[in-house]
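I've put the structures underneath this note.
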Structure I
Amino acid sequence: MGGTMRRFGFNINFRNTPEEILELGRAVLESELYHAIEVTYYENMAGVDVLAYDHAVRQIAQAYRPNVSVHISAFNASEENSVLRSAILHEFRNCCQYTSLLGGHEIVMHSGRLRTSLHVPQVPHSSAYMGGDLQRIWALSVEMLRNCCDIAKEYGIRLYTENLLDGDLTVRCGTLVQFVNEVGRNNLDIVFDIGHCQQTGGNVPDEVLACGKLLRHLHLHDTIGGAQSHLPIGDGEIDYPAFAAALRKIGYQGIYMLELRRCTPENLIRSRERLIQCL
């Protein structure tokens, strides 16, 4: 990565109060320690003042002009019910409009789950299950991502899809690369989630190398064991120096996006310092 300027980002989600969002802007965007934000789209927000959340997000987007991406994870791309599939595409267009309103050009969307409707129980990601409906689930997910890519292109938006967890379609990065290639759209690339890889027993450097040049975005956090804890970098078990070495091998040039359970100025600054030591 040589002398290339590294750009760091952080996630904003419903756990952040509007006051905390504004403070994050003042603490790490105004100082230019961070250059990007990834905003959780409206999901899992029961009890949240959505208007106040949205207002705070818009304020920091307008004040500091960071690179903006939006993360939408509640949609199941493998949904088979035609009414629900239409509803997903309608809401995805709304998400594109929201992203554009924030000045963003990137959306992270998941590939699909190993179930095709709400009434079908989720099952582990295993070779035993793959003999069943996997081909149909794969085809439904490919079709959904193609449709979403086509909608996103109308707004000048790139899509990223990520390695996920057991019970999801794309756990290993080799499968994810195959999936992206089959979707076959030039505005679809890969985001590598280091915590998901660690939690599912993947070899982090090998998985990064498997992504190759399709890797354009990162979700970074730390974890202990199989927990989805989204800890600050250095507070868990992930071997970040080995991860950084793999990034150098593929010539990664994208944003280093922190995806913590709850971002504070302190843990963002600490995580950035620890990450820089490895890069």
Structure II
Amino acid sequence: MGHPYVLTFTCADQSGIIHAITGAILEVGGNIIEQAQFTDVGSGLFCLRTRFESSEPDVALVRESLVQGTARFEPAITLRAEGTRRRILIMVSKADHCLVDLLYRHETGELPVDIPVVVSNHGDCRAQAERHGIPFVHLPVTPETKRSQEDVLLGLVDEHAIDVVVLARYMQVLSDDVCRTLPGRIINIHHSFLPGFKGARPYHQAHERGVKLIGATAHFVTANLDEGPIIEQAVERVDHAHTPDALAEIGRDVERLVLSRAVRWFAEDRVLLTGHRTVVFT
């Protein structure tokens, strides 16, 4: 049996791309198991995700074959040995439902990631993290400490070789500097069906407008609040009798599901950025 790899490949759409990729895979004794591709007409970008096996066990040599074989397309390439798990840092405030769900899915093997640390601006969720044997770092945030605490956060990202930061109902707005430092590497769950009801208290906003559907959105974080590229969304039907608290109770289930899907798809290299949009190979 060969060594399994996952490749993502993005470049300007043009002829000959598939021929070059398959040729490079063949050079390392590769055999394609699964492949999905899409051309985004708006951006003109070609996007591809491929799972393949290779007789070559050295990921660096496989990467070099792909880089050399496709250099003329000037692509953005990621290559991961399929057994290598993405490493995520979870940030949370007081509401623990998304955190608990991610930890459960991680423990059962449903979420194929490593979680080396949980960070919070409050101490409420310490027990949940430590119950799973995961270190909990308390970083209280005030206007005076925000910058220094974000420096600590970025230090943890480097120390633990974090691939993605997951905001599991973390209720602080990250600075523009953090967003620019980690582009495409921060996933947030927002408790509304974006672009509707951005910002604070979206369930109260929804109640005031008398909506009949509420939702949740997992998206990449950018400097523009709740406007990053969307990864996943879902909705649930509600009616006039639901109070804001009732909407929040219903919405928690939607938030858990949407965020876990987004994190899993990221971990499996199924999410590709194309400017302000994403291509998600589910």
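We did not get these values from a lab; they are worked out from the coordinates using the rules stated. Here the structure is a predicted model, which is why all the values come from computation and not from measurement. Cβ atoms are built from the backbone, for glycine too; each structure is taken alone.
Looking just at distance in nm of label points 7 Å out along Cα→Cβ at positions 183 and 223, which of the labels I, II belongs to the structure with the highest value?
On the way: I: 2.1; II: 1.1.
Largest calculated value belongs to I.
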Between structures I, II, where is mean count of other Cβ atoms within 10 Å over residues 55-62 highest?
I
Quick check: -13000 is what I get for helix-only ellipticity at 222 nm (-39500 (n - 2.57) for each DSSP H run of 4 or more, over all residues; to 500), calculated from one of I, II. Which structure matches?
I
Just checking, which of I, II has the largest value of Kirkwood radius over Cα pairs in Å?
II
